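Following this line, the structures themselves.
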Structure I
Amino acid sequence: MIDWLDLRLGVKDFYEKQFAFIIPLEVLSIWTLFSGLTIGCILIQFITGFYMIMFYVPVPDLAHESIKAMCNTTTFGALFRNMHRYSSTLGIFFILIHAAHVMARGAYKTPKELNWWVGMIMAILFTLLLISGIIVPWDWRSYWELIIWADWFGYIPLVGDWLKELVLSSFTLGRNYAIHIVLLPVLLIGFLVLHIVLVRRLGLSTRV
């Protein structure tokens, strides 16, 4: 399949030029693995998410029941749901370790400060994916998750009260679902591509 695509689209050459990156030995350590592990979690999210889209019904009365039916009656339903859940939690953990490693190396300093902020935006997007994903089943945990996070948004300086009111007044399960499977993934992939391109352009910081 790859060779077929490469003959027609030149995907191998594009990958080598835009994404392939050999990590220099002087910066290679166990800590550099966590960026790749985060990307691995994102890939698991997409693969399992596509599977669950086929069964989920974004209607309040049917949402939770559709997930239960998927888990109980399909071959990979329960497995993929748990993979989706746990990879999102692990993703947050890996992001925190990766961010700490970047700070330890001073990789947020000029000229890499743009890539630092791109990474921070990605962390926020991943967190929003986690929050919106918890709300998707629409059981009692989902309801209280919405209320608790709306309260947290209310503490944001200057815009907190406005943002809290916006979230609560405009919330529907369908909108949350659309944001979870369309808006946030598109933004995350866009910033991830930019993140990788900047790493290739600017390189990795040496040990501090």
Structure II
Amino acid sequence: MREERVMRVVAVLCSPYRGGNSDTLAEAFASAMPTESVERVVVSDLHVEPCRSCRACNTTGSCVLDDDAAKVYERLLAADVVVVATPCHMCGFPSAAQALLERAQFLWARRYLLKRPPHTSTNSRIHRKLFAIITGGQKAEWVIDGMVRTLKTWGCLIGAPLCAVMFAGGLHEHSDATGDTRLRRHVALLAASVFPPTLYKTVTPQTPLKGIQS
């Protein structure tokens, strides 16, 4: 009899403030997954040095820096689903999260220089997926355009294409997402899209009647 493997979900919590809006929505996303499936990576608890641009990985495919980033990427590369939950700071990621993303340079070297692309399917024989939850005070969606481009590139490097982005704008206080049933409905919709294999959409809480839109 074939043993069933539990889906492995890694949630990357990027906010420097614990328990804020992006954390709240990430937990709502995680609650839709089997409890034993979800592993949380709290970026503010990590020691991650910024990339030195030394280019040593160009020939080795490995980073010379010895910190928490290596362990994080080991988990990310073994995950079935990765969800990045982050606030939008100055149209970008919080500084510690940006440093973690940039440390994927060794994966760029592996893919494009050493011709060792990442696996895009898992031991469960499903295609790996990347999802994002972005929160911020601004309501205009253009403020996250650069973040989405970064996530698309990063997803290619970890072998998990970006499948869906939820942007929750207009959140000014850390607790604004708490108890917001509309946002929770959209998070539930995002979590549900983990399972259908051909859903590549953007969830926009600013237009709830449209639900999921391109």
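Just so it is clear, none of the values below were taken in a lab; they were calculated from the coordinates. As the structure is a prediction and not an experimental result, all values here were calculated from the model. Cβ atoms are built from the backbone, for glycine too; each structure is taken alone.
For structures I, II, calculate distance in nm of label points 7 Å out along Cα→Cβ at positions 89 and 113 and state which one comes out highest.
Values: I: 3.8; II: 2.8.
Sorting by distance in nm of label points 7 Å out along Cα→Cβ at positions 89 and 113 in descending order puts I first.
One of I, II was used to calculate relative contact order in percent (Cα under 8 Å, 6 or more apart), giving 23; which?
Values: I: 26; II: 23.
Here the read-out was taken from II.
Of the structures I, II, report the one carrying the highest value of distance in nm of label points 7 Å out along Cα→Cβ at positions 169 and 185. Intermediate values should be presented prior to the final figure.
Numbers: I: 3.1; II: 2.0.
Largest one: structure I.
Please state which of the structures I, II yields 13.9 when mean count of other Cβ atoms within 10 Å over residues 73-80 is computed from it. Walk me through the numbers on the way to the answer.
Numbers: I: 13.9; II: 17.8.
Comparing all candidates, it corresponds to I.
Quick check for you: by distance in nm of label points 7 Å out along Cα→Cβ at positions 17 and 105, which of I, II is greatest? Walk me through the numbers before you get to the answer.
Details: I: 2.6; II: 3.1.
For this comparison of distance in nm of label points 7 Å out along Cα→Cβ at positions 17 and 105, the top structure is II.
Here distance in nm of label points 7 Å out along Cα→Cβ at positions 97 and 193 has been calculated and equals 1.7, so which of I, II was it run on?
Structure II accounts for this read-out.
Name the one structure among I, II that helix-only ellipticity at 222 nm (-39500 (n - 2.57) for each DSSP H run of 4 or more, over all residues; to 500) of -23500 was derived from. Mind dumping the intermediate values first?
Numbers: I: -23500; II: -8000.
Computed on structure I.
One of I, II was used to compute Kirkwood radius over Cα pairs in Å, and the answer was 17.6. Which one was it?
II
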